[in-house]
1. Comparing P, Q, where is Kirkwood radius over Cα pairs in Å highest?
2. To test your reading of the models, identify which of P, Q gives 19 for relative contact order in percent (Cα under 8 Å, 6 or more apart) when calculated.
3. Distance in nm of label points 7 Å out along Cα→Cβ at positions 17 and 41 was computed and gave 1.2; which structure, P, Q, did it come from?
4. Can you say which of P, Q returns 15.8 when mean count of other Cβ atoms within 10 Å over residues 25-32 is computed?
Structure P
Amino acid sequence: MASKGQKFQKYSIEEKEIIVEEYKKGISSAYLEKKYGVPHNTIRQWKYKLTQTGTLENQKKGRLKEKNLTKEDWKERYEILKKYRAFLKAQRERK
């Protein structure tokens, strides 16, 4: 687990690929850890990620920003939300 204020080392995609290729060739992760200064579990994670996704690039996480929405788009969304709130209010009153 990361400690508060801990700094993490960043590696380029090329460095990651070189290390993973050496690991795939049969060189132990412990040796690569000493050679490159990368924790052996990190090397294993990179290999797993490469086999699962086919790339070592970081995937963007979180909510995508909605760009290029027009004023009409926002108005339409607002109307939908108003209708939904009215629906929820009616549901609560039935109980």
Structure Q
Amino acid sequence: MTEYLFQWWVWASAALIMAILEVVAPAFVLLGFAIGAAVVALLLAIGGPALVGGTVPWMLVIFALVSLAAWILLKKTFKLKKGQVKIWETDIND
């Protein structure tokens, strides 16, 4: 099971699934996880297990840190200014 987690396409599939789920529940949480999984997949595709520390725990630490950084960056980039309210002027059904 451990060597299965070192295959890049498993992480790429997880990133794709989380990115699709982000469309259903937009909150930038799953998008942060998708970015983290995509980075781990990229690291595994480029350098294999040696690039992510060689063990599953290190791979999960990289995933968690990149996901947290991506989530913070997304929140800072797309947040509303203090006191600002989002006003919808058009209806999607129009």
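1. Values: P: 18.1; Q: 14.7.
Comparing P, Q by Kirkwood radius over Cα pairs in Å, the maximum is at P.
2. Computed on structure P.
3. Details: P: 2.8; Q: 1.2.
Structure of origin is Q.
4. Values: P: 12.2; Q: 15.8.
The read-out was computed on structure Q.
Values in this text are rule-based calculations from the coordinates and carry no lab data. Bear in mind the structure is a predicted one, so any value in this text is a computation, not a measurement. Cβ atoms are built from the backbone, for glycine too; each structure is taken alone.
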